[in-house]
Structure P
Amino acid sequence: MVETIEQQHQWLVEHPDELTRYPGEFIAIAGGKIVAHGKVLAKVIAKARKAGYEPLLAKCFRDDVEVIL
C-alpha cells in the first residue's frame, strides 16, 4: 500500500506527543512511525530514503510549534 501525505500528516496530528520527544530536530514520518530524526535535514532525508521511505518531514520546536515541509 502506498501511503499518502494526508495519511502521514494525520498520524502526526494524532500523535502530537511525538513532537516533544525530539526538540530542535527534524523528524521523518512514514508507515505510522518516526523513521528518522536529527538536527541536519539532509541526513534525516537520506536515512529515511535509505530505509525505503518517502516520508513527511516536520521540524520539532521547543515550544511545540510545528512546520510541515
Structure Q
Amino acid sequence: MKPQISVVDAITNEQIVREMTDAEFAEYQERQEQAQARQQAIEAKAVAKASAQAKLAALGLTLEDLTALGL
C-alpha cells in the first residue's frame, strides 16, 4: 500500500485524500533515499570529527594549536 497524499484546491478549499500515483511514489522514495544518504554523510562527518579531535587530544594538541600552526 502506498502512502496517501492530501491535495487542497486553493479556490474551493476542498481537500482530497488519495493514494500516491506510481510516479509520485517513485519520487517520494527517491527523496527518502536522498535524505537518508544526507543523514548518513552528516553522521559520518561527525564521527570523523570526533576521531580527529580524540587523536589531537592524545597528542596534547587543541584546535587552537592547529590554528596557530596555520592548519
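Before moving on, here are some points about what is shown:
- Test item: Kirkwood radius over Cα pairs in Å calculated as 11.8, pick one of P, Q: P
- Among P, Q, structure where relative contact order in percent (Cα under 8 Å, 6 or more apart) as derived comes to 17: Q
- At a computed 4.7 (distance in nm of label points 7 Å out along Cα→Cβ at positions 29 and 61), which of P, Q: Q
- A value of -21000 for helix-only ellipticity at 222 nm (-39500 (n - 2.57) for each DSSP H run of 4 or more, over all residues; to 500), calculated from one of P, Q, originates in structure Q.
We did not get these values from a lab; they are worked out from the coordinates using the rules stated. Keep in mind the model is a prediction, meaning the values are calculated, not measured. Cβ atoms are built from the backbone, for glycine too; each structure is taken alone.
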